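Asks: The following blocks contain the structures, represented as structure tokens.
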Structure I
Amino acid sequence: MSCVIFGAGKIARGFIGHLLYLSGIDFTFIEYNDTLADLINERGSYTVNILGNSDKNCVVKGVRALKFSEPEKITEAIAEAECVFTAVGGKNLGGITELLAKGIERKAVTGKDLNIITCENWKQPAQILQDAMDEMICQDAKLYLEEHVGITEAVIMRSAIESEEELLKKDPLIVNVQDFWELPVDASRLAGKLPDIQGLKLVEEFTGFLERKFYTYNAANGTVSYLGALLGYDKLADAAHDERILEVLEGVYRETAQALSKKHQFPLEEQLAFTRTSKRKLQDYKIVDFIERNARDPLRKLGREDRLVGSARLVQEYGIVPEHLATAIAAAVYYKNDSDPFARELERIRKEEGIDAVLVNVCGLDADGELGRLIKSKIELLKERGWINE
């Protein structure tokens, strides 16, 4: 019994690989970064620290990685696997499709079931892969793809945090993770049975589950990160206790909860309870997470479909005015970080081309539309409060 994990980052090592190891299942990382792959092969093990519960710390042993420059070995690994996980970041899914298609074609010869589970904070990642496989797979393997390959989604609820420099010197692969153990997976898209993996929970009624998480957890994270950056915070949990930020955050939760409840027919109280799990996570001092890590790449995170603008558009769609989400977007528009090239580019667009250019070219909005005007009014509000000084 074996599995393949595309990606060898913090979630891949600190959650998926961890659960597979605890389940006694062999697995292989497939990693784009040659240096990281070499390090994994050289060391053969890494440590998973459970934040706030050190008794559950674990050394994951017997690990190996394949590089993207080893396509034949990757093809064979997929052909021998019962399950493939992806943890590469949603924007990078396109980079694995050719390798995945070749592996599926090799697996088709065996006639055995194969399941691919996306573990991405992204909208419809399974559909992205499904569409790519439908186009790329060879004619001989099309029936196999249709009948024996399941491409489905998981929701990642465990946070994985960068380790301190001293710990990284001892073990450069070490990863600190939240004390959370459940991996919900959409059961409706599976082909056959999955291996017996600790923590994996099959969910029959999965519709909206991933979107619910994205527009609750990710929208809240963006709100706290960008407002926290404006107010000079370094750590996420500290910012999440600031009453000024909490006022906006609670408004964001109400706005997204109402929209998600209407769209997916969740009881509103159930969705509001879900928001409280997000808030507890943000305020958990045991999870030492930094604003900079969460706010980086604002060009992507201000995108039309992403956590803040996407949430605001969803809220508008269901007849709710995204007052508080617009405040969070206004803060994100003014995010500054000289060490982040994407933040530098955002600042350049804002200063040289103006706010309307950010709204149009980064956020994908009509600068004079309802949401565009609302965001600009919130920028003025934040300036009046002294949160924006420019």
Structure II
Amino acid sequence: MPKAKLDYAFAATAECEPGKAKTDWYDEAITGFVLECRASGGRTYYLRYQDQGGRQKQFKIGRYQDIRFADAKKRALQLRSEVVMGGDPGATKALVKSIPLYSELAAMHLADAKLHQRSYADTEMYVRRHILPKWGRTRLTDINSRSVAQWLSDKQASGLAPATVEKIRVIFGRSFVLGSRWDVPGCDRNPTRGLPRKPLNNARERFLTAEEAARLRLAVAESQNTQLRHIVGLLLLTGARVRELLDARWEHVDVERRAWFIPTSKTGKPRYVPLSSAALEILETLPRFKGCPWLLPNPETLKPFVSIRHGWLRAIRVARLPGLRIHDLRHSAASFMVNSGVDLFAVGKVLGHASYQSTQRYSHLANDTLLRAVEAGAAKQAL
């Protein structure tokens, strides 16, 4: 075990002893400080020590070409002090290395979401587009609330809608919730928890008038997407969600009972949607494709549409209804029912709302009906 006074000059010229694969030069002053010289010419600084169990260990400080001698010596002194105080630098380093990067946790999160989440595609998009570019290569213990708060603030400052930023926060936080459940190292603290959040007002209500609905029907009738007229017509008549209709199957339509069965919905529960005479008339005109189970398939692929965005955007431009969303047809279907005197409970059942509170957003639309009611009551009293 050759010893030497390790300094800058010695380290610059030290070599492996002839006939050996490597030579360890131990410093005379700092116990365990070693310069390992290999026959290949490589040189590396280490600290060799015994842990509390008497096991021989070593901690790599750095390669000669990567670190200055003065820095290597300073690090050796720090590590030696840690050993003398009962610490184990190697164990600490191994623990740090055991902390996964966020990209590893994200992969676990997405695998779970794919099995259990209906909106997996949205979750995957948010993780891939927004979260991984920032945190993918960061160890979980290096992600703290302050840096996350600043990141989310920057996201909103870049022009993202507050609701989008909140969605990013929720998905990012969900990763840590799952990691904690699975005992993933570094997930004991959720960096998104406790962050101040501005109250969101996502209630965007757009209801078509009868005249606007007529204009929209004319526009979709001219669409190159020959199924769009049927899709829009049924959405306005059933109040269904667009994905529910695009994934609908003929086997779930019972013309005799005038009912459409939706096996899975946003609430996670199946439901029946009643079919009006107008809706049945549309169903009777739908083209049938041999061997195709879908109610409104893409005629080219005979599979459900992935998106109808292109045809929709052109239609609302032709109909002079800028900014109208396809989901607004669901709101409009509700508004037509409410303004026709249908009570909110029945409207909620048709739409498949999980709670009465969801239907309450349409309560103000019943004002005309309520006025007729109080006028009728006043007229009765005047008799």
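All of the numbers you see were taken from the coordinates with simple rules; none came from a lab. Everything numeric here is computed off the predicted structure, so don't read it as measured data. Cβ atoms are built from the backbone, for glycine too; each structure is taken alone.
Asks: Could you figure out which one of I, II the value 1.58 for Cα Rg over 2.2 N^0.38 Å, for residues 8-135 alone was computed from?
Replies: II
Asks: Of structures I, II, which gives 21, 17, 13 when semi-axes √(5λ) of the Cα gyration tensor in Å, for residues 208-303 alone is computed from the coordinates?
Replies: On the way: I: 23, 14, 11; II: 21, 17, 13.
Derived from II, not from the others.
Asks: Still on this structure, please answer the following. To which of I, II does the computed value 4.6 (distance in nm of label points 7 Å out along Cα→Cβ at positions 184 and 336) belong?
Replies: Only one of I, II returns 4.6 for distance in nm of label points 7 Å out along Cα→Cβ at positions 184 and 336, namely II.
Asks: Then there's this: Which of the displayed structures (I, II) returns the greatest value of volume of the Cα convex hull per residue in Å³ on calculation?
Replies: The maximum falls on structure II.
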